[in-house]
Structure I
Amino acid sequence: MTDLTSLAIQIQQPGGPECMALVSVSVGEPGPGQVRIEHRAIGLNFIDVYQRTGLYPLPLQLGMEGAGVVEAVGEGVTHLAVGDRVAYAANPPGSYCQRRVMPAMNVCRLPDAIGFETGAAMMLKGLTAQYLLKRCRPVEGLEPGDFVLFHAAAGGVGLIACQWAKALGLRVIATAGSEEKCRLALANGAEFAINYRSEQFVQRVKDITDGQGVKVVYDSVGKDTWDGSLDCLRPFGLMVSFGNASGPVPPFAPGALGPKGSLYVTRQTLFSHITSRERTQAMADELFEVVGSGAVTIHIDQRFALADVQAAHRSLEARATTGCTVLLP
């Protein structure tokens, strides 16, 4: 048996960034269906904050996303080999570390043309953009020329989704919290950008769409944008909630959806979509293709050492980040 150690970030109880501690843990051999990965870069995501604060079930180690090299392969794993460059977005949490043993199902080979930092930054956010645009479609369909509204468009998911949506021919109305972030969204595929701190986004959306509204709203903000987002939808439009950056959406009466135009509402999570190796690989292949072709650029705007994870979380929660953030072990 190999007796390896790894520095890892652990939490014992929910709380602020200060509850995360850097510790040394032992890492053994992978069992059936598992691999051991040495990380070269780790992705930072808002779901990590949800878990740290206790909004989602509390894990011992945080982190859903990473990239590195396969060190060992367990019995039954046939799609990976020792030495493979890989990247993943996967449960259970635990990527905030130098190395780990984990299920192999959602681990994908990383194309040679894509670096480790890009791989770590794009998997959870890029696969999220993939299922939003390809699988979360309104009942009347989504065609080139259709308007969609994307909140938090200057974040990691938003910048990927805006570029991808433009490549699909969609007309993206973006919201962001500053003029700088609005300019960033416009430079990455959005046709219109609304600073929600200085403008009323519902009225702007109505003006842009000649009063018709949008077919889909993609909303990871949650509580602060929920009511307004529903008012931006055209009849039979789809409200796609996939995050709670401002807090969870409070209970609402489904009966209100009828007078607003018989609207549809869905609450999505990536991990409902990557329930098999085949499905994960198919989604990743689409992501690798759009990144490899240059249609989508992964913007890594912040880098922190793993030991500085508290500062990384503070920046993310203060909405002081743009694009993607990676931790370097």
Structure II
Amino acid sequence: MQTYEFDTVILGGGPAGLAAAIYASRGAVSTALIDISMMGGQPSNYLELENYPGFPIIGGYDLMEKFEEHADKFGVQKFPMQEIERVDLVSNSKVIVTKEAEFKAKTVIIATGAQPMKLGVPGEKEFVGRGVSYCAVCDGAFYNGKTVAVVGGGNSAVEEAMYLTKFAEKVYVIHRRDELRADKIVQERAFKNEKLEFIWNSVVKEIKGDDLVHTVVLENVKSKEISNLSVNGVFPYIGIVPNVENFSGQVEQDAGGFIITDETMKTSIEGVYAVGDVRKTPLRQVITAAADGAVGAVYAVKFIESLKDVPQKV
């Protein structure tokens, strides 16, 4: 097995990881970028982005390609398609073991992101980007004058449903219970919104369409009655989960598993930083992920420089 040694190893090749790689390399430290798939992360699957500064509209893949080209300019060593088997963040020399190689590093920047909890129904996966979206802020404008459904009853679901009413003509909120879990003040605002309609005690059983979504199949959890609802888009908001399975428990995390950091992106472990969607943060967007990556990398470089002043054990 090949063994590599770097000053910093970044786990995750999305916007947070690529931004961190750019800043770390510019800080004159040897930098490796590891991803379980190809570089670019989730934004590579977005059809279009309209909220990244400098690009009024750009394809998600195109934007991430520019991120990657920028990282290449500074000589970042990339290791895509690496299946991670073991991660040791606690030791002074951090170790990441994949099926192909072993990586040792003075610092690790975790940029593994998060993923929405899925409904797990037929049609959901097939229509991602063609009517199924997990980001109202990213895709809401594409549903101007149309009808959409939001699935969920918590703060995120209700707040995103209200956001979607800026664009959509009609927004259904589908909830499996007969009352919302969202905060009362959020509920009060939602009930006053004339564009919102609530469908209670119901779950999505299937998402149908041709090229684009046109129907959701609903089941009433009490009566078991099946019904069809005509919509142009479906936004599941039943929660998100961080991608931390390879190192969960080694760093301090909140109840949802998200990594807790300070303002420098430092985790509870010396020399380990977390950036982007994987950390506890109030907003998960490409721009905030990239900003996190910059901050984390700058302080990882400072940490590496501080090690030069520490007397070496004989």
* Taking -0.31, -1.10, -1.34 as the value of log10 I(q)/I(0) by the Debye sum over Cα atoms at q = 0.10, 0.21, 0.24 Å⁻¹, for residues 105-200 alone derived from one of the structures shown (I, II), identify that structure. => II
* To do: Output the label of whichever structure in I, II has the greatest value of distance in nm of label points 7 Å out along Cα→Cβ at positions 97 and 249.
  => I
* Asked: Upon calculation of relative contact order in percent (Cα under 8 Å, 6 or more apart) from the atomic coordinates, which of the structures I, II produces 17?
  -> I
* Structure fact -> Note: Cα Rg over 2.2 N^0.38 Å, for residues 41-136 alone at 1.09, derived from one of structures I, II, originates from structure I
* With mean projected area of the Cα convex hull in nm² computed per structure, which member of I, II shows the largest figure? -> II
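Quick note: the coordinates plus some simple rules give every number you see, no bench work behind them. Small disclaimer: the values here were computed from a predicted structure and weren't measured. Cβ atoms are built from the backbone, for glycine too; each structure is taken alone.
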